[in-house]
Structures are given as structure tokens and as C-alpha cells.
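Q: Structures are listed in the sections that come next.
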Structure 1
Amino acid sequence: MSASAVRGRFQWTVAVPLAAMALLVATWTNHEHPVVLTLIAAFLVGAVLASVHHAEVVAHRVGEPYGSLILAVAVTVIEVGLIVMLMTSGSDGTSTYARDTVFAAVMITLNGIVGIALLVGALRHHLVSFNASGSGSALSTVVVLAGVTLVLPSFTTSGRGLEYSASQLAFAALASLVLYGAFVFTQTVRHRDFFLPVSSDEQGLVTGLLDEDGDGHADPPPAREAWLSLGLLVVALVAVVGLAKMLSPTIESGVKSLGFPYGVVGVVIALLVLAPESIAAVRNARRDRVQISLNLAYGSAMASIGLTIPTIAIASIWLDGSLELGLQPTHLVLLFLTVAVSILTVAQGRAKAMQGVVHLVLLAAFVFLTIQP
């Protein structure tokens, strides 16, 4: 890539997040005009693309699995803020908004991001390989988190309907933090090698860790550029969530006009917020680094639950109204199918395009049944 091309790319990835943030500030209190909404949508897309670039710069500097962890946590922290803001807006469906958004994030990550990464990677490289031990421990953590926070409230008797009682919600919040903290320690300290990209033979069998020095990539960026990208990543992600928040009334009115259930709003918002991880996962899959794609998918699912539920538990102290976390029967079945398929996918440590198609069909079933329950 020529110096002018690099300079041009650098300039737009700096300009777009700053412009998106400026648009967010300028239109926060008045954004109902169709032209303004069009600008918001355009800069939302630009901020998503810029955030992916800056996340990759940071990841290249700090190495894996820290890079995917930074992106997952950064997106989720701001996503939690968006959930709290929408829950305090007083609009319809606030009692189920946290559940709908978190479950949508779980289905999008476990089926959408995993599915598209496996499909793209396998179509390009015939077979894709990853460390089954690392991905398996990540998947098991996601399964337990989803079970404790989204499944058990459907069967407990202390709370009303699909709600946890106050003590049960406190336990779920504490358990979520413990599980997430334990996994981060395992991923970054205790067993970091289990989450690094692997090399494989022609049969897709893992032969060792990928040689980072021989993969054709440039040297890591200097510390100054990495710090700049980290700051711009935060700016871009704040812009993404803020602009998505401003578009949410339009999305809600569109959902209502189409006669769709309110849960569709959570799916749309989750798709917007998870767009940076999705694009980053596909890019890594094309480079035969599916392990990083899985780190992003499972890490985002874990962060969505492990950080959202404790925050919502604290916010529920002053938030009015009920908080339904328990899943409906249809979603319980979809979660069960997702867990079963994910176990079969991860167990072998390698995958074909077929596994990607299976996951994507499950995502399509979730989206369709959310629209037509």
C-alpha cells in the first residue's frame, strides 16, 4: 500500500469518528427532520467502519487475545449505557428491553458472528481450525451465564411471572461478575495460549500456534499510533451507540407501523451495536484466524451478559417498573438448539462451511420468529 493510500485511510478514520461525535452533540436535542436522520444513519455506518479499523490497530499493538477482549468490552460497556437510557425513556416494552437486547446479542454472536466467520473462512480456506480447549471454555461460560440470567427466571417461583426476586437478581448479578472475571483471568493470564490463532495441516488438524512473524503482516504500530487509535475507538463507539439511540424512536415507529412485536427493536439495536465485532470477525476469518473470530463472538456474548445484568441489577434500585429476564418458550428452544449446535461445532477444533450455514439458519429462525412469534 502506497504512502498516500495509508495517509488517506488514516485521515478518514480520524475524521469520521470526530465528525460523528460532533453530529451527535449538535443533533442530540433536535433530530426529527428526515435529512438529519439520513445524516445520522450515514455517520453511524462510517463510525462502525472506523471503529473496526481502530480496534484492529490496537489489537495488532497489544496482541491476542487482548485485542478482541478490548473491542468486546468497549462495545458492551457502551451498549449497557444504551440499554439503561432506553429503559429510563418510559417507552413501551421497557420491562423486557434488557432481556430482549441481551438475548438478541447472544443469538447474534453465537449464531451470526460465529456462522458468518466459519462460512467465510471455510469457503476461502476449505477448512478452518481453532483451539477447542479455549473456545470450549468460552462457550461453557456463555452457556452458564445465559442459563443463570435468562433461563432460570422462567422457572423460579419467588418472583412474579418471568421476573427474579430482589435476592435472586442480586445472586445472578454476582454470579455473572464472578464467571466473567474468572474467564478474563483464564484468557489473558492463566491459559492465554488457548486463545491464540493456530496453524493446521491440510486436514484441518491443529499443528501448533500460528507464527505471527511469518504471516505476512506488518510490524505492530508504534505506541503513539496505538494510543491514538484507542482514543478514537472509544469516540467511534460512543458515536455508534449515541447515534443508534437517536435512531431508536424511528426504529420503534417503523416496527409499530409494520405491526411487529416490540422485541424486534432489541434485535435491530443489537445488530447495530454488534456491527464492529461482526466486521472484525469476518476480516479475521478471511485471514484464516478463526480463533480470533470466535474470541470476538464468545467474548461479546459473555460481556453482554456479564456486564449488563449486574448493571441492570444496580439500576433497578431506582428504575420504576418490573424487570422481566426470563425467556419465552420459543426462545428457550432456540437457545437450546444454539447450545447443542455450538457444542458440536467447537468440539472438533475444526469446521467446514456447513457448520457456518447451520448457525446462520438458526439466526434466521430467531429473527423470523421474533417478527412472527
Structure 2
Amino acid sequence: MSSNLINVEDYRLLAQKKLPRMIFDYLEGGADDENGLFHNREVFSHWRFTPHRLTDVSKRDISKTLFGRRWDAPFAIAPTGLNGALWPKGDLLLAKAAAKANIPFMLSTASNMSIEDIAHQCDGEKWFQLYVVHQELAVQMVKRALNSGYTTLVITVDVGVNGNRERDLRNRFGLPMKYSPSVIIDGCTHPGWSLRFLFNGMPQLANFVSLETSSIEMQAAIMSRQMDASFNLDSLKRIREIWPHRLIVKGITSAEDAKRCIDSGADAVILSNHGGRQLEYNLAPIETLSSVVNQINKPVLIDSGFRRGSDIVKALCLGADMVLLGRATLYGLAAKGQRGVDEVIRLLKQDVDCTLAQIGCSSVEALSPDFITDYSR
């Protein structure tokens, strides 16, 4: 790890230098005026630690048990789309980094490598995240993940329509990319990125490229990349019927919705506001974490805004079973490829470990609300 890269923000700044503006804006941007992005970070300051002193913290354990398996850290790599725009074969590099670190990896429907390619090229446990673009297409995706050995299906439910991401609109970002003079000039001023894609080609939505469908309606849905806004609890139950393994619902921010998902057959929920990319003035997931944990008796995972080990520890104190990392590991990927992802994971492991020592707790499994206070109330 470079001596001048000591936190996630350092990797963010390096990623910004290395990526063309259009690509960095896609990675970094949020909905509307992006107040949601700021709130996701700012809200962590509402909680302060209440350290326990005169306890033995000479040995500390940051490993976490979830779904009957012991993971080496209490965090996972969240599903994120178009990772191949940051670094060639970005999805595979993230999956390999996760396998190396013994943490979960979730492949997005909007990945640039297919469900099958990731399964064949990476030995780690793999989870598949499903966007429901069209319900017939969703069934196909689920069956492909099942046949490829994925252990967990994650259904994202907070994208009835695409969020209003103004950075992407101003940049006219999309696939295939449009090569305006400004885009070409930007690429020339980022030669490392441009050369990688000159030799590897621009990314495609690999899970859609090889589809064979005679349905005009489905073809139209794929071409427009619009989500199925009719997806509801009955739709969730139908997918539950055809998926025999663990099923998690992602995109929940209320205890009521979490309970409805569990009652409909979900094995866990992921509290998420999509990293502030969908609805600007949404609650940060950590604000509703305690109420969700108190309402359901299934695992609760969480994402959106996590940048430091202390953020992760705060969520665990409030009852989260695991934290998902989105932008944090993508900054590492954009900055240095898999090496950067490895470094960010290692940095956050060290940060979690240090936080445990500082608050007087020897294991993440022993964290509880006793170690934290909401001073904003």
C-alpha cells in the first residue's frame, strides 16, 4: 500500500485523477442536487462511541458469521454496475479481491462480465443481484444464476424508475458511449485509462448481449434499460418460488417494508438508499437500522455512505449483520485495478480492528448498542 494512500478518500482523489470526467461523474454522482450523498456521510456523526475501559483488547477478532459461514471481515462488496468502465474486467477483479479477502461479492445485473463468465473465472462464493427490467427476463436471469452456482439472490427493489442523475444527463453518459469532441479530449488527457480500453474495448452490458428472445416487449425493455415499475410483493413471491437458495431484498429503508419482505419469503434485507443515486431526500439507511432490527428476526445488511472502519463498527453496534461497500472499493479499482481493491479492503480491515481496540471490544460479534450513543436526540 502506498504511503500516501492512507484512507478511502485518498483513493477517491486518485480515482478522480485517473478517470475521464464522464466516467468519474458516473461513479461519484447522485440524484438531483446530491444532498442525499452528503447526508449519507454526515449522518454518521450523529453517533458517538461510548468506550468500555479496563477490558482486555490485546487480541481482536473482526471475523463475522453470516448465513452459517465465517467471513474474515464484517463487510462485503456491494453489487455495482458498469465496473468495466473503471478498469477492464472490473467485475472479475472485484470478485477475485473478495475471494482473496474471504468476504462476499455480489455481481450486478448491469455488470460488464456475464453471470457465467464470473462463475467460471472466480472460485469465491458468489451472490447475484437482480434488477427486474422485465419479469420474463428476470426469470431467465434467476435460472442462469442458479445453473452457474450462485448461492444467494439479491433483488433490488428501489429502482422503479431510474434516478435523476444530473451529472450523467449533462455528460450524456450511457452505453454505447457517444464520442463527442469533449469526450475525446478528456480521454486523451487520461492516457492510462484510454490505452487500457484501446486494447480491451469498451464495456457492454454482458448479461444482455447474449440473450435470445423473440418477445418484442422484452426486446424493447432491454433496449430502453427501463425497470419494471409494476414489480410488487406478488412478483417477489413468484421469484421466491423458483429460487431455492438464500434470497435477500435490497433497497429497503423502513421497518414496515422489511417485515413485508420477510413475510413474503425473504431470508434477509439490505437497508439501502442506493448510495444517494435514486431519491435525493431519502433517509440514510443507518437512521432506520435500529427500528428494522427490532422488527424482524432475520439478518439485516446495510450500505450507503460507508468510508471508514468506524462507520462499519457503528452500524454493527446498531444491529447490522454486515455492511456492503460500493464506492469505497470502486475507488480502489479505478485507482489501481485489483491491487487498489485489495488495498482498500486491507485498509478497512485494519480500521475496523483499530476501532475495536479503541472502544474496548475484542470482537465484532460482541458489539452492541452499549458501545454507542445517539447524541443528536
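Q: Between structures 1, 2, where is relative contact order in percent (Cα under 8 Å, 6 or more apart) highest?
A: 1
Q: Taking -24000 as the value of helix-only ellipticity at 222 nm (-39500 (n - 2.57) for each DSSP H run of 4 or more, over all residues; to 500) derived from one of the structures shown (1, 2), identify that structure.
A: Answer for the origin of the read-out: 1.
Q: Here FRET efficiency 1/(1 + (r/R0)^6) of positions 45 and 141 (r between Cβ atoms, R0 = 30 Å, to 0.05) has been calculated and equals 0.15, so which of 1, 2 was it run on?
A: Here the read-out was taken from 2.
Q: A further question follows. Could you figure out which one of 1, 2 the value 4.4 for distance in nm of label points 7 Å out along Cα→Cβ at positions 181 and 285 was computed from?
A: 2
Q: Quick check on the output: 3.3 is distance in nm of label points 7 Å out along Cα→Cβ at positions 53 and 325, derived from one of 1, 2. Which one produced it?
A: 2
Laboratory data are not the source of any read-out in this text; all were calculated from the coordinates shown. Everything numeric in this text was worked out from a predicted model, so none of it was measured. Cβ atoms are built from the backbone, for glycine too; each structure is taken alone.
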